[in-house]
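Take a look at the structures below.
Nothing in this text is a laboratory measurement; each read-out follows from the coordinates by a stated rule. Given the structure is predicted, the values throughout are model-derived calculations rather than measurements. Cβ atoms are built from the backbone, for glycine too; each structure is taken alone.
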Structure I
Amino acid sequence: MKFQQLRILTDENLPPKVVDFLRHHGLDVLDTREQGWHGKSDSELLEIAYQNNRWILTLDSDFGTLAIHEAEPYIGIIFLRLRNQRTHNIISLCELLLHHDMDFLPQTLVVVADAGIRTRRSDGD
């Protein structure tokens, strides 16, 4: 599945302009802030995303810890690892994902950083 086909749950740390950008590009986005889920734990959000067949899009590395080290169930996690978390930098990484010809496989942690994209499957691939 390509990035444009993913169903996304955006963490509360992503600015509304990023949510708007993703929707403008046709992504199905459920936003934590819009749902009134501010303050829910990462574990709760991971469970909501899992129950709704959604990938988590976040700036928070804790989701990877929960999925990989704590073995909590998840569909997929996209962790945007940026030194400078300004909105235009986040959007630039989302543009990279939109144009990257990569398949997003279930139970994958995707790390998108200034230096590129890395993936890790929960089965160790």
Structure II
Amino acid sequence: MVPQNISSDIGLDDNKHITKTYFLDFENKRINGYIEGKEAIEQAIHKILDTKRYAFEIYDWSYGSQISELIGSNMLKAQMLIEGYIEDALLTDNRIEKIENFTIENDFNKMSIKFDVITNLGIIPVETEADI
């Protein structure tokens, strides 16, 4: 029997801001319940930045970052490219509107990067490191 009360006005964009997802407990290496809202977006940000783009068949080619390509580069080149790599990686998530307020500190072969991610649920400050 075919259901008769299905609404045809449901568009594909109706679910574009869904944030409920599994909580990935990286410390204990397990999935532990669910998270949603800003906490889910923050987890997605870190997961995107920590996933090497083009390396895993499970993800399409727009998922992940190319930051690992900077390993072995000189620091000046890495500084010029890192903001673009981060923006390119994160702006594929439709909950993220823009990235701003970058600050970068160099320490020999490591960069400490801070920036703000403007999302549909507010601002999320992010701190991360990249090996160069």
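Quick look at the numbers
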{"quantity": "With distance in nm of label points 7 Å out along Cα→Cβ at positions 63 and 79 derived as 1.1, matching label from I, II", "calculated": "I"}
{"quantity": "Top of I, II by distance in nm of label points 7 Å out along Cα→Cβ at positions 87 and 111, largest first", "calculated": "I"}
{"quantity": "Structures I, II, by relative contact order in percent (Cα under 8 Å, 6 or more apart): label with the highest value", "calculated": "I"}
{"quantity": "Answer label among I, II for the case where Rg and Dmax of the Cα atoms in Å, calculated from the coordinates, equals 17.7, 67", "calculated": "II"}
